[in-house]
1. For which of the structures I, II, III does the calculation of Rg and Dmax of the Cα atoms in Å return 22.1, 76?
2. Quick check on the output: 38, 36, 22 is Cα extents along the principal axes in Å, for residues 31-118 alone, derived from one of I, II, III. Which one produced it?
3. Ranked by distance in nm of label points 7 Å out along Cα→Cβ at positions 39 and 215, which of I, II, III sits at the highest value?
4. Looking at structures I, II, III, which one was mean count of other Cβ atoms within 10 Å over residues 111-118 calculated from, given that it came out as 16.1?
Structure I
Amino acid sequence: MKKLRSLDLCSGGGGLTLGLEQAGFEPVLLLDKNPVACETLRLNRPSWQVLETDLLDFDPVDHQHCYDVDLLSAGLPRVKSAATRGRTTDDDEVRLLEATIYLVHAVQPRALLIENVPGLAGAPEFAAFRDFAHKELVHLGYTFSWFVLNAADFGVPQDRKQGVLVAMKRKGSRAYQPPVATVSEHVNVGRALRASMSARGWTGTDDWAASADKVAPTLVGGSDNRGGADLGLTGTKRAWARMGINGGALSDEVPGPDGIQESDTSGSPLKKLTVAQTAILQSFPSDWRFAGGKTARYRQIGHASPPPVGHALGLSIAEALI
C-alpha cells in the first residue's frame, strides 16, 4: 500500500506520530523545540527528518517538501481552562493552535489533525478558537469535525480524554467518520502492569493486581518549570493510592521478592511506578526508547498521545482520503 505523507508538529516523544505511522503515514518532517524529545525521535527512527525548532518560528518556505502533504498533524501543548491557566503560558498555547491553522494556508494538506484537551472540542472557554478555526478552514475549502475520544476505548489502560479536530479538503476526500472504540472491555492497571510488577519475583503481585482493577487516571507530564516527576494533583494521587500506587514520585526499579523498592525511602507501603511502567500505561511498544534522565523521560511519556489513539485516527483519516 502506498504510504501517505505527513507533516508532524510538536511531535514530543512520538506517540501520535508512531500511531499514524502504524496507520500508513510516513512523516516527511517532524518538529519540536525540546532537544531531548528530538533525540528520542532520532533514536527510534534514524530515517525521520527531525527539526529542532519552535513551531512559531517554522517557515514552510524553507521546507517546501512539506507542501501538499496528505496530513498535517499536531499534538500541541495542552491549553488550560480559565480556572487553572496562567496568562503567559495560555497565550503561548493558544498561539500554537492558531499558528497550526495558519500553516494550513501555506502547506495545503489534504487533511488536518489537531489533538488537545477534551474541552477544545466543545467547552465554552474555547469557543473563540473554534470560531477562528471554523472561519479559516471554511475559507480554505475544508470540512471539519470536532469530537472527544477516550484512550481507554482503544485498549489504553488509562482514562484519558482527548479533544480532536479533523479537517478534510472537500475536493478529494469522502465524508469523514471519527474512529469507533476498538475494545469492548477496558484494560485495568493490574492487568496492564502485572508482568512488569512481578519481574523481580514480588510474591504479592497477584494480590496487588487484583486490587488495581480500574483504568489509570490520566498521566500528566507536568511543567518543565517545576520539580521532579509525579503522577498528578492531590485528587489524582488519591485515585492511585486506592490501587496501591504512590503517586508522589517514580521508582528506579519494580518491587523485589519482599515488595521492597530499594530507591524508595519514603517508608510507604504503596508501590511507586517506574518510567517504563508509565510507558506501558500510555501503550508505547516495549522497544520504544526515551532519551534523557528519569524526569525528562517521564514528561515525554506523560505529554504524549497514546499510539493506539493515533493509529485509530490515522486509519479513519486514511479511509476518507481518496
Structure II
Amino acid sequence: MTKTTRRGLAAAATAFGLLFAATTTQAADIEKIHFIIPGGAGGGWDSTARGTGEALTKAGLVGQASYENMSGGGGGLAIAHLIEIAGKADDTIMVNSTPIVIRSLQKVFPQSFRDLTPIAGTVGDYAAIIVAKGSDIADFGSLVSAVKADPTKMPIGGGSVAGGMDHVVAAMVMKGAGASPTSVKYVPYDAGGKAMAGLLSGEIKALSTGFGEAIELAKQDQVRILCVTAAGRVDAAKDVPTCDEAGATGVEFINWRGFFGAPGLSADKQQAYIAAFAKMYETPEWEEVRARNGWVNIFNPGEDFSAFLEKQEKEIADLMKELGFL
C-alpha cells in the first residue's frame, strides 16, 4: 500500500469519525432557559434556580441558562413581570415556593399561582431553627425557655415578610413547644442571605430558615442547627434532632420549590420543561447539586402541581387563622 493510499484512508476515517460524532451528538432538549428569581442573592430561591440551571446545563438537557434576581413586593414584582411578558418570552420561568401561597392569602400581592402556568414542583427543603456558633443558646429547649421568659429579648429572624413562611415556621415550632406563637418577636429580612448576615452580626438571636441554607454554614462551623422540621433525622446532619424530638411536639414542615411559566404558555413548551426536569432527576449532575444543598426530591408536574397547590392553600389558610395571621 502506498503512502498516498494510507493517507487517503486515514483522511477518510477521520472524516467518517467527525461525521459520525456530528450525527450522534444530541442537541439539548431546550435551547435556553432564563430563570427569574423573586428574591436576592443567597436565599433559597436563588440557590434553587442556580442549582437547577447548573444541573440542566451540565447534563446537556439545556443549552444555556441565565438568571435574574428580581426582589420586591414580597415576590410580587417577579410575578407581575412574568404576567407582563406573557406570549413574548417562553424561555423564561420563575422559581417560587410555599410563600407564593402564603403571600397571596395575605394579599401581599393581588395575584396567585392560578395566574401563572404551573410547570412542576421539583424539590423540598425542610425548615430549621438555628443560632450563631458562639450563641449562649445551647439547644432548642434553651431557646424556648428564653422566648417564654421574655420574647422581646429573643428576636427570631427570617428571610420573609412578617406573617410569611419563616414567621409561620417559627410560630409553629414555638407553639409545638408550649410557647405562645403570637408572642414571637419576628424580624423580617428580604432574602435568606440577609437574614443569615443578621444572625451572624448579632442583630437577631435565632433564625428560622431552610435546612439547605443552614447546612453549608453549619459545616463551616459558623452556625448551629437546633432542630429541623423533618419527620426523621436527615442524612446530611444525623446529629441534629428533629423539632419533634427537641420538644416541638408533632411539628413537621417541608417547603416545596418549583417553577412557573407565564400565563398562556403553550402546552408544548410546558411539556418540554416537564420532560427536561423529569430527565434531570436521573443525572449525576443533579444528584451532586441535590446532595450539596440537602434537598429532598419531589416531582409534581403540571396538573398534579396545581392540585397540590390547591390543597396546600387550604391547609396553610387554616393554620394561619389559628395562629392569628389571617
Structure III
Amino acid sequence: MKNIVKVNKENYQAIINFYNNEIKDTIYKEIDSFIFENEASINLALYLEGELIGFANGVKNNELGYITCVVIKKNFRRKGYGTLLLNELENILRESNVKKIREIFFNPINLPWYIPNTNFHMHPGVPAVQLNSSWYNFLLKNGYIDEKNYQNGYYLNLDDFIVNEAIKANEQRNKENGLEVLFYDKNKHFGFTELFTDLRNPTWHRVVLNNLEKKDPLKMLVIVRNNEILGWTGPLDITGNGRGYFAGIGIKKEIEGNGLGTVLFNRLVMELKNIGAKYMTLFTGENNKAKYIYLKTGFKEVEKFAIMYKEL
C-alpha cells in the first residue's frame, strides 16, 4: 500500500537519515539538520507498506514554485515512485496558484554539494540541476525544459596560490594613475550607493550594508580614486571547513578595461588565504564575462548546472 503524507517535526530526524543515506551516490553533501523547513515549504514522504521509500521538497513563492529535490530509496528507483512524488508536489503547487516551476535557481533552500576529487571541500548551495545527472534526466522525462542557461561551478585550492607578477605590475600601474586597491575605511571612502546603482545590483549593496551594521564589520576591499569607491569585493570571511567566502565583485563602467577586476579579485583571494582560507568555490553564468577573471586567477570549472522549468 502506497501512502504520501506531509512531513511533520516528529519525522525530521528520520528524513535527515533517509536523505543522507540515499544521496551518497551524488555530489550532494550530507545534512545535520532539517534544512527543508521554510514558511512556504511543502515536505512530502512516501511510504510503501509502512517503509519510508521517498522524500520530496517544494517551495511556493507567489506564482513561482521550486522543486528542491525528489529522493527515492535505491532499491525502489526507476519504478515510478519518483514521478508519483513529483506529481503530488506539482498538484499542491498548482492548487496554490503557482503558474511556473523552476527546479532550484533562486530557491530559498540551499543544498550543499561536494567538489569532485577534493578532500570534502564543498559549496553551500547548488545553483541549478547538475547537467546530465540522473536528476537532470528525471526532470527532462517529466516535462521540464532545459533553458540552456548554464551555471558553471568553479574551484581553487589555495595552498599554492600566489598573485603572478603581471597582475602585480598592473596593480602598480593603476596605482600610479590614481586607482588604488585598499581595505574600505568608513571614515575616508564614499560612494557605495553610486557604485551599486551603476552596477544595478541591490543584492550586493545589501551585503555591504548588512556587514557595516555589524558590531565588528568584516574587512572589504575597494578600488578608490580620490577616496571615491569605484569597485568592491568581499567581505573577507571563512565559512564551513576552510572555504573562503565570496559574495561578488564589481567595478564601475568608467574604469573598465584596465584589468582592475582581475587585480581586485586576486587581492581578495590572497587576503582570504592570509586569514586562513584553504580553498574557494563560486558559480557564475556560462556567458558571464567575470568567468575570465576567475580562470585567469587559476580557478577550474568543476561542474555545470542547467536551469530548468515547467509551466503548470
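1. III
2. Corresponding structure: III.
3. On the way: I: 3.3; II: 1.7; III: 2.7.
Answer by largest value of distance in nm of label points 7 Å out along Cα→Cβ at positions 39 and 215: I.
4. III
All of the numbers you see were taken from the coordinates with simple rules; none came from a lab. Fair warning: this is a prediction, and the values are worked out from it, not measured in the lab. Cβ atoms are built from the backbone, for glycine too; each structure is taken alone.
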